[in-house]
Structure P
Amino acid sequence: MEQQNTQRNAVMTILICFLIAFIEGIDLQSAGVAAAGVGAHFGLDKPALGLFFSAAILGLLPGGLVGGRLGDRIGRKKVLIISVTLFGLFSILTASVSSYSGLLFARFMTGVGLGAALPNLVALASEAVSEKARGRAISLMYCGMPIGGIAVSLLASSALASDWKVIFYVGGVLPLLVIPLMMWFLPESRAFLATQQADAQIEKAKFSDLFNAFFRLPTLLLWVGYFFTMMVVYMLLNWLPSLLMELGFQKQQATMVQMFFSVGAFIGTIVLGVLVDRWKMKNVILLMYSGIVIGLVALNSFETVTGMYFAGALVGCFTIGGQMVLYALGSQVYPTQMRGTGVGTAMTVGRFGAMAGPAVAGQFLAMGNGATGLIATCIPGIIIAAVLILILLGTMQKRAQAQA
């Protein structure tokens, strides 16, 4: 009976976390899809549009840092409910503001909610199952994001999205509808509850523990790896449709490439999640970063619509799927009592890259540089991230052998 309850709780946890990730996927791509309408409505040039993209990503910084820490302190479920409420309300507000400053504030606060939710989603999914199934659990949860991206791409190509505000209304109402499900059916992490019960015997983890002699090097390597990877991911999430239109593709074709990006992301998230549990992490990392580089080269090389569909799917497969791999890796680096803090802080540092990517891209294009040059500049950062993550894996392996 206890085993059945555990399995039921695991299924319910992953299902509800999937729904929240799905809604996050809608919101994360909504800015890119609605960019043309937002730019026309507020009269924005490319640098101003880049700041619009970066506002939500800036909000992810304090959100991830505080949300992960609070999740370790008061519980993953409580923080998740607060976070979902926050990004639901401010997504609705995004469609209601009348000024550019109000628009930036609404996107920033939406990002705070999104940022606080994600480390707790990763922690809940990873702690709902055994260690051997952790990669699959996180991938099943996280694949909601690319599916949300597919949904928003389909919405953008329909008559409903003739008004850009519809996208943000949808991204705001859906999370508010999920809150009752979370309150009634989402179980708190058993691993978290166990650490709470053991508080009398075990000292609570502190933020400074990320920099003690044992975790300092893995933390720094994970941070820089997250930074460069997420810089590329968010640049593509926000600018891909605009870059494709600059290359001569029509808006509908660019939107379809964005949808193929999301389809590839869904496939990559599932496949890489299975490989995390079955392969050595080193092999998964090598595959992931090689795939990102090949996808970027393909975006710069193909000239036909069909070729771009393939390139978009390839990049989506390994960037979004690869982001899930990094989250799974972060959950392996840190123990339960500091998992939310560790993963949330790494995500926060990664968000600096995510914030910089769209803003730098806007400035790069405003200076008269072409889309192909922008895509090519992403490759060195990806190579740096790959090298640092491989060094991290080597460090973890040596420590595991020393403890054995």
Structure Q
Amino acid sequence: MTTIDLVYFNAGGGHRAAVQALQEAAKEQGRPWTLRPLNLVRVLDPNASFQRLTGFEPEDYYNLRLRRGWTAGLAQELKLLQGMIHLAHRPMLAALRRHWLQARPDLVVSVVPNFNRVLAQSLQAACPGVPFATVMTDLADHPPRFWIEPGVEQHLVCGTPRAAEQALAAGVPGARLHHVSGMVLRPAFYRQVLSDRRADRAALGLDPDRPVAAVMFGGHGSRQMLKIARALPDTQLLLLCGHNAALQAELKALQRPAAHVALGFTQNVPRVLQLADVFVGKPGPGSISEAVQLGLPVLSFENASTLPQERYNVQWLRELGLGLAVASVRELPEAMRGLLQRLPQYQARVRWVDNRAVYEVLEVFDELLRTRGAAAQGQREQAAALAA
């Protein structure tokens, strides 16, 4: 059986979500592959020494900051992280090389930034000829050495023309550049749900004839959602709180003129989003792509707290006419009024986007595996001819 290792970590939810999406799509299509999720933290720290020393996982601090909205200054901290990765390159290279020698994958795919140099070099040291690909889960790179690693044998899968332009400018050969039509989304976001939208809204206590905005800030929510709910008193809201039960309870207790529903973690995010007309949240590449896929214009934020790798996403929304962005919650009411007044025009722009990336990425995998198989067959034939 052909094995594909999918490298991820749990800093934010988008990396794991991309792995799950690719697994589900490959199963749906009956691909003859075993897709093995590989948590990079587990390989680099197999004994969980960091957790025993500090009491939390390496990704937990980052995720806490996302939940609390403490994201200002992360651009500077990213440089510090990249410096630490550079200093730890040799021990990480050795640990990963040992892993590949044991795992023996046929293809390795990274859906994480910052570590692609050491991933590519360790794989080539342990398993020469095994292809290494990076599937960008951001709409654009945040150079230098974030997603794109010049000078390494890295196939790069880009979901926007901007990302592809950055790759070419960084010296990635055209033969190693693969264009897809957006971010990788779970197959559930492509399925039509044949139920009564009006009845489902009414069942939640929402007025079926008034607009509804879905508010989401990742799998653990954010206290920013409380500010949003207070800033939009006359807008019906579906608030997706994820695993944050405390936030859900606070939002449920909130008194507002318009109806609102606070939901906890659900696997059926596509169905919930389909009940809304507009999406409100931070400009995460996955969440805004999910909203657009389901026909929702986006109302997002652009300020000093915007993650550095997500700043292009607001530009992408504006360039394609898919929504608006504000600097603060205080500007939300006016922006929401403007969005709803022109809702049919925005919805028409959103429907124009055709993202089939999760299936296109599987075609890239198939191409890389077939190319590797052909190269291996050629080497065998050459060896046989020399031996004859």
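Read the figures in this text as sums done on the coordinates, not as results from a lab. All of these numbers come straight from a predicted model, not from anything done at the bench. Cβ atoms are built from the backbone, for glycine too; each structure is taken alone.
Taking Rg and Dmax of the Cα atoms in Å, for residues 28-131 alone from the coordinates of each of P, Q, which one would give 16.0, 45? For Rg and Dmax of the Cα atoms in Å, for residues 28-131 alone, the value 16.0, 45 is produced by structure Q. Computing P(r) over Cα pairs in 20 Å bins from 0, in percent across structures P, Q gives 30, 59, 11, 0 for structure P. Set P, Q, criterion distance in nm of label points 7 Å out along Cα→Cβ at positions 164 and 236: the highest-scoring structure is Q. Quick check: 27 is what I get for relative contact order in percent (Cα under 8 Å, 6 or more apart), calculated from one of P, Q. Which structure matches? That value comes from structure P. When helix-only ellipticity at 222 nm (-39500 (n - 2.57) for each DSSP H run of 4 or more, over all residues; to 500) is computed for each of P, Q, the one that comes out at -29000 is P. Suppose mean count of other Cβ atoms within 10 Å over residues 140-147 works out to 19.1; of P, Q, which structure was it derived from? Answer for the origin of the read-out: Q.
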